[in-house]
Structure formats: structure tokens, C-alpha cells
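In what follows, structures are represented as C-alpha cells.
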Structure P
Amino acid sequence: MSQHEDSTRILIIKLSALGDFIQALGPMAAIRKHHPNAHITLLTTPMFKSFGEQCGYFDDVWIDKRPKTFDLCGWVSLRKKLINGQFSRIYDLQNNDRTSFYFKLFSKHKKPEWVGIAAGASHQNTSPLRTTGHAFNGHQQTLQRAGIENIEIDDLSWIKEDLSRLDLKPPYILFVPGSAPQHPQKRWPHKKYAALAQQLAQNNYQVILLGTVAETEVTKAIENICPNILNLTGQTSLFEIAALAQGADGAIGNDTGPMHMIGPTGCPSLILFSAHSNPARHAPKGANVKTIQRNNLEDLKNDDVFEFLQKILSVDRN
């Protein structure tokens, strides 16, 4: 496919989840660079609509209603939309059973070029290595089959948010001490976060707590021990988290979504892992991301974390 055809229509599919979507932004940027004159559409879910609209890589953003198995009307509507899109090529960055089925919605003799894992795809990636590492690395492998090289992590520098409403007092460090409620084993104990916050305060750092409303209990417990902390739980959007990271001296957190917004910005980031997830596959990507893993995070000592954090705080982000 010529990369100079103004009439080329491209579709990129990426539905979820947060960490995977962030790691797909670099590949999306590479696709845009490879097809500079094409009309490129993103098919995604409502959570990522604003990402698609603001990053500058797309001419259009479609929302996938993700019809259920027996939702015949939903499937007919989706099929019609895909066919009427008249796409020359589709990049499947979701690469699961659902999106492989989308490939089957096209008639046998009118299928667009398809880059992904779907059986019968023109640029199919069947390598077992695709899923052994990060999602980003799998996208690199897949896009190479379509002649796309030099794929980098998106540093989210296109995110520009006004943070003047926040009581920021640089230098500051971000804490992300929560996790999904169903994964308490991914959390370093709140008392250890509080002790670390006290150590950092003695070194003239402002500590900022980030999290969702569902994590209020843990962040409030930290604030009760260390009242000088700035607790922004439930008060920041994903874009504001990235903007905070752009100005932060560092960040520390558990294996949880907001760290995937922080790491790519270049903010020196330390992510704490238990045995319940694998850093080789699930750690955020970024130039200054480091990890510590223990089978049980209860066993991770404050002194070890403070020493490691001191090292990454000395990183030159430029």
C-alpha cells in the first residue's frame, strides 16, 4: 500500500484496557507517520474517546458499542458501519477473539488488508513471542509485518492541562498507593507509604496522593498519619495525572492504572509488584521506569524503597 495516497482510509482498533491503550499510542503514532495523507479512524470505547480526539493521530473516532453475542441488530449495525467505512487497511491493536470476529464481518472477496492475529489476515502475526512481553512489544512485532518500523513509546507530551487550581509546591512526588478493590494483594501497606511520605517531607518534597474514589480508605489512612500530604484522591482526570507527572520529580505506586499514565511521561517512576503480576508483562513503559518485586509486599522494607527511590530521583529526564 502506498503511503502517499490521499484516498487511503485506515481503521485502527483499540478498545481497552488503560495500560494497554497507553502502550498502543506509540504504535498509533507510527501508523500515522507511515500513512501521513490517509484518513485514519480509531474504533475504541467511550473511556478512550478523548485520547483519540486529542492526541492528533486520527481524523475520526468511532465508539464501539461491543454488541453482545445474541444482539443481532447490534452486529448488523457494526458490520454495516465497517463496510461503509471503505477501509483499505485495518490495524487490529486489540487482537482478541472479539476483534478477530470483526474481520469475519467482511465478505470473503471484499476484505480489507488486515494487520493482526485474525486467521486469514493479509499481515498476520502468529508468533508466540507476541504475548511474552509487554503489549507494546507485541505491537512492534505485528506492525513490522506491515513495514512499520521505528516505533517508540508515546511520551504523552501532547497532553496539556491547567493545574493552577491545585495547591502544588514543587518539588513534589506522586504516590499511587491503591489498586483495584479486588486486588488488595497488589498494595504495599498504607503505613509504609505514610512512613515514606514522612521521610520525603523531611527532604523538602511535597507528597501528592492520587487515586480513585474507591481508594479513599487507603489514601485517607495515609493522610491521617501524614497530614501535610496533598490528597487529590478522586479529584484528578487521567490527563491531569499525566500533567502532574510532567512536573513531578518522581512517582511511586503499586501495579495499577494511573502508573501507566505517569511512566511514559519520563517521570522517574518506581512500581511495586507482588507475586500476583509480572513486571515483564505488566509494568508501565517509559524511559525512567523501575520496578521492585516481592512475593508478598508486606515484606518490602521502607529503607529499601527509600534507597531505591533516592536513586531514581537523581535521574536526568533530559
Structure Q
Amino acid sequence: MNKEKNFVSAVVYVHNAGSRIGEFLGELIGTLEGNFEHSEVICVNDCSDDGSVEEIREASRSAVHTGVSILNMSYFHGLELAMNAGRDLAIGDLVFEFDDISPGYGTDEIMGVYRRALEGYDVVSAVPDGGQRFSSRMFYKIFDRFTDLSYQMRTESFRILSRRVINRIGSMNRAVPYRKAVYANCGLRTDQVVYQAGERSRKLDRTERRYRGRLAVDALIMFTDLGYRFSIAMTLFMMLVAALMVVYSVVIYLTRSPVAGWTTTILFLSVAFFGLFGTLTVIIKYLQLLLELTFKRKQYSFESIEKLTK
């Protein structure tokens, strides 16, 4: 059997995936060894506290010529920074990124994405045809509505990157916390391969849910004009309210004896402070992101690199 000459790397995100990672790695290693002459698998252990590492070690024993490594993060970094760390360690001509290792796609989808990349695409993503959570649907709908990217954002199970796109984003802001938006905005050719998803049993733990919630807010503010539009809308609304209050005051002054407008004043101040604090919230969030991206946020740090196979 003629195997592919390209050296491929597979970066796999692992956080408390002990019940799934062994089977997934077994299938992934089998796919790589059956189709490529040279390959490697980098498992990014994002501070798992279950048996994930032991399962990875056990699954790596099936590898014959595929290199398998574990990148142990020092503390929980979250999906984005952890995958950045794994991608930086990868040396392949093409790099797979497996964000989701839930059973739902097979080896055919992995090779289908690879072959699509050979047609001249620098980023090819595997997109399930259904089973998207309501929160994810709402996030992508809002994201697509308030961004000028032509690339339609969807839930992705995994993707493949060319070395060219990796070099391209290396010259961009590495601290940006949302890789998908960076890939979509890199200027190179991208595509999506939709596959029929099987059963997906993955459940996020509390740490991951909090992280993804914060990531969603950060991504909407950084990559869309949602915050700007909200500020403009509140500003125009307050200007309209102020103009109506002026007209109302003049009419009352000319047509009847002035009375203490306690209710009207309280109502106006309430709306005014709501708009003011809404706008200040967006501004403060921008300042917070700038502060973290410039001074506070570390790209990543890892505790050790454990080489399991040659």
C-alpha cells in the first residue's frame, strides 16, 4: 500500500477524558500508521485529574512508527492556550487539531479532511451535520451577525492546518484567545467538510463550562462589533429620551403651571444610568482584555514533555 509522504502531526486536547481517550487514540494511531509514512501524536494534558494520562500511555503501546508524546500543562489553561502549546510543539507539514474526541466521527472523516486540504486549502474543518447545543447555536448566530468575516463560524470537531497557515498566524498576535477566528481571518483558503455525526456523549465539567463561557464573551467583544453597536444604540436612545424630555418640559411650562416632576425625573435618571453603565461595562471589558492580552495573559507554560515512543 502506497502511503502519504507528508509528515503529519495530530494535536489532541485532553482534559478529564479517561473514559474516551484510549479508544480514540487507538483509532487515530491506526489511521495515521495505515495512511502515512511519518506521523506524530501530541496529547496536551490540560491538568487532568482522572486516569487520562494512564490511558494515553496504554494506547501509545500500539504505535509502531508513530511518535506519541504527552504535553503536561502546569495548570488548567483551557482549550485555546493548550492547543497553541501543542501546535507549537508539532513539526508536521500538516497539523491536525482535535478539539473534541467524543465518538462522532471516524477514520474516513479524518482522511477526507486531509484529502480536501491537498486540493489547495490551508485550513479544512470537520463540521458535524447536527447535534449542536443551543448555547453554541446562539453564539455562532450572534457572531456571524455582528462580524464582517465571510467565513461562516460553526461547531467544529477537528481541523487540519498547513504549515503555511501556522507560519502566517505566528506573525499575528499569539495571545488572541480564539483560534477559529484567527484562522478565518488569516487570509488563506479555508473550507469545511460536513459529515454525518454519530452519537456524541461528551459532557463538559464545571471548569470547562466556566472557561467556555468566558471565552464566548471575549470572542464576541474582540472579533465582532456587538459592543460598539450596543454603545451606539444606547447613546442614540439617550439622546432621543433627552430630546423628548426637553420638549415635554417646554410644553408643561407653556401650557400649565410647572409642577414637581419627581416621577419623570426618577424615570429619566434610571434610564440614563442604565445606558451609562451599559456603555461603561463594554468600555471596561475592552480595557480588561487589552490589559490581559498585553500584560497579564501568559501564552502557556507546561510542566514537562513525556516522550513515550521514538
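Out of P, Q, choose the structure whose coordinates give distance in nm of label points 7 Å out along Cα→Cβ at positions 48 and 240 equal to 2.4 when calculated. Answer for the origin of the read-out: P.
The greatest value of relative contact order in percent (Cα under 8 Å, 6 or more apart) among structures P, Q is that of Q.
From P, Q, which structure was Cα Rg over 2.2 N^0.38 Å, for residues 32-135 alone = 1.11 calculated on? So the calculation was done on P. Kindly point out which one of P, Q the value 95, 40, 38 was derived from, the read-out being Cα extents along the principal axes in Å. Source structure for this number: Q. Assuming 20, 45, 27, 8 is P(r) over Cα pairs in 10 Å bins from 0, in percent, for residues 16-79 alone as calculated from a single structure, say which of P, Q it is. Computing P(r) over Cα pairs in 10 Å bins from 0, in percent, for residues 16-79 alone on every structure in P, Q gives 20, 45, 27, 8 only for P.
Could you tell me which structure in P, Q was used to calculate distance in nm of label points 7 Å out along Cα→Cβ at positions 24 and 272 as 5.5? Here the read-out was taken from Q.
Suppose FRET efficiency 1/(1 + (r/R0)^6) of positions 40 and 128 (r between Cβ atoms, R0 = 30 Å, to 0.05) works out to 0.70; of P, Q, which structure was it derived from? The value was obtained from structure Q. Looking at structures P, Q, which one was helix-only ellipticity at 222 nm (-39500 (n - 2.57) for each DSSP H run of 4 or more, over all residues; to 500) calculated from, given that it came out as -10000? Matching structure: P.
Read-outs throughout are calculated quantities, based only on the coordinates presented, and are distinct from any laboratory measurement. What you are looking at is a predicted structure, and each value in this text was computed from that prediction instead of being measured. Cβ atoms are built from the backbone, for glycine too; each structure is taken alone.
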